[in-house]
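So, here's a batch of structures to check.
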Structure I
Amino acid sequence: MVIPGPGRRKRLGPARRVLTLLGVAVVLYLGFFALTALLRRYPLVAPDPTPPAAVMGAWHVHSSRSDGRGTPEEIAKAAAEAGLEFVVLADHNVDPSPPRFEHGVLLIDAVEVSTPHGHVVALGVPRALTEEERKGDVLATITSLGGAGFLAHPEQKKNPWRDWPSAPKAAGLELYSADSMFRTAQRSPVTVFAPATASWLTNPIHGLMTVVTDQPALRDRLLMLATAAPFAAICAHDAHGLPSYLSEFRTLAIQIAPPPGQTGLPEDPVEAARHVTDAIAHGHTSCVFRAIAGGAGFELQGAEDPSVGGTLKVKLPARRPEEIQIRVHGAGVLDADGTTVRLDREGAVQVEVWSKVPGMYFQDGWKPWLVSNPLRVRPAVPAAPAPAPAPSVSTEPPP
């Protein structure tokens, strides 16, 4: 037997050498994304010091009353730090509390209802649904209670919506869901999930933006539903506290207009909650990925009564990214001027503004910035009949 001397090292076997090299490669791979994420600064565009009036908030946030990490008060504090004015909490099957202000942020309690067909966020209901109601016609029950039901994370692999024939009874659906996009990223562990996780360790917002992706299949369903009747799209945080509430609130938000003549929400919490819930329930919201830039000033002019042959004008915020794309889905096409949408057929139309985001390796780098609600395009308004010609009057004198 040969005993290694003190100056000699035991050689690694081939398998251990491969594993060691593999481990080093993984560390270097993850380290690359963690270090490069440090170079990214968000938002990409500096905020407008005098933006148009707009109210920003968060939708679908879980607290410690169900499966979230923070108390409602801690969530409100994070929202205030992020510059939000309201948060819609959606704890699982928990009786809602009255609206109230905490740290200057309006807290509104909705209820995430667990059903055999998937999850629904019930907004504006006075109580949680009973077990029997959750097993029945949930969307009809929510409406009968005076609320509006939104299909939660409807395309999520873990818990999708399974009863699409009943979907028209809902007020809308979550088109972009931060939690769902994070879960989708796990299907691409090398090119998306690992870079996102490593980036999140050093720059949480960059990590969150890495998993943001288009939702073409869900958008097709949305447009189909919005063709028959008004049907809202909303962007959801579905936040549980990991990633932190603050980083999620700084990444995206929903935006509504303040009451006429005001720059923010009313001081009375009941009145303020009524304004917010009405705007959400009727689709008067837009989604803003705040990591890119602010959304105040985004508007579709001509959206009051769109019809075939008409146009929409996309009005953008004064401060915007250098590289953007206006993407029109459904019953419209973008005109050559780049901001006019011609409504060319009946159906539903939806507009999104996308921006180039740096540092998105293995991806094209285009991410949504502004997302509109779908609009129902009605048939062309018939032209008014031409007036009959006036009877001729003779100027000849009678014989």
Structure II
Amino acid sequence: MSTPDPILQAFERLVRRDPLAPLVISPERRATVEDVDALARAAGGRLAGRPLAPGTLVGLAAANGPGFLASLLALRRAGLTALLLDAQTPETEARRVLRALEAPALLRCPEGWPQGPEGWSLLTPGETIDTTEPEPPIFPTLFPKNSEIAVVKLTSGSTGAPRGIAAPAEALLADDDALTRTMGLSAADRLLTTIPLSHSYGLASLALPALVRGTVLVIPEAASVYDPFVTAARTGATFFPTVPAYLDALARMSDPPPRPESLRLVITAGAPLSAATSARFREAFGLPVHVFYGSSECGGICYDREGGAAERGTVGPPVEGVRVTLEPMDEAPSGDGRVVVESPAVSAGYLPEPDERLMDGRFRAGDLAVWQQGEIALRGRVDDLVNVKGKKVNPREVE
């Protein structure tokens, strides 16, 4: 790498400062900072000697746990950019994505708690793309201002073809810093980890705080509805980023698990949270649900600091340091506008083709919204506007 990765620098400070501090725990297992560092070196051994030039895009499919953190560290230490795939991505789909984004290799870590080098496999260049020579990195050409791309988040374009979002390390750290300040998090928090670390939500809310500040990740051992709360009670987890579907299932249980005494903050993202689910959860567990609105392209956009935004019909005010404006659209209902985000956390751009909606620190989202007493209320998607007698109308207003 031409410049040091600030994420690596932050992790190396953790190693020097307190190598024996726990970094990932479960009710039955524990990995320290030193353990994750050693696992990263083991994963790096799988990359050694491969024809992968610094700056090359390499797929990463790793399960939640120390294995994911170590895998990401190993790729970045080798100067490689991680293309984040879900750990459960089938082989055929993984190959399709690699070919579409010209990533010549895939690093896999199917177990969250690997014991050594045997926990990783590398799908070599010849098995994915027909080349045996290292390809020159594409990022300096596509993003001359951001040649050091740390990760590429996976999404899809309008055609359904794989599409990547190129995120510099500096943008990821800017998002982490903004969310930490906005949500009132600290290194003393323990983060209940059920969402995939490979997804943008999990990367920002869980993986980066662990790697940068040494915040402890708590991994449930099982996948039942009960297990997150049971795990939190046994490990002292304080912060739970989750999704509306889980909260709805939990709040509807006739005999739900008791709320862990340590749990102080529950946030939800990834899909709209209904007012009914928010109210049921608050009544059942005595905690408000805080809505978090973000995007893979730009990280956090809005956050409901006081809780209960879903019951107010909003997603809260903007995250600290994030400028949100609503771009007027002639075809949108009066007062509605396209969400436009400007912040240091905005990614560099799309792969394989750039798009003016994401560039130069600015992201034009596909969401329609309106301001409501200083908070953003989402009104649908730009693409959902329908034509009624020659005029674009929000389906919510069509009876």
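A few points about this structure:
- Read-out distance in nm of label points 7 Å out along Cα→Cβ at positions 304 and 336, computed value 2.1, structure in I, II: II
- Per distance in nm of label points 7 Å out along Cα→Cβ at positions 176 and 256, the highest-valued of structures I, II: II
- Once relative contact order in percent (Cα under 8 Å, 6 or more apart) is computed for every structure in I, II, the highest value turns out to be that of I.
- Label whose coordinates, when volume of the Cα convex hull per residue in Å³ is calculated, return 242 (choices I, II): I
Read-outs throughout are calculated quantities, based only on the coordinates presented, and are distinct from any laboratory measurement. What you are looking at is a predicted structure, and each value in this text was computed from that prediction instead of being measured. Cβ atoms are built from the backbone, for glycine too; each structure is taken alone.
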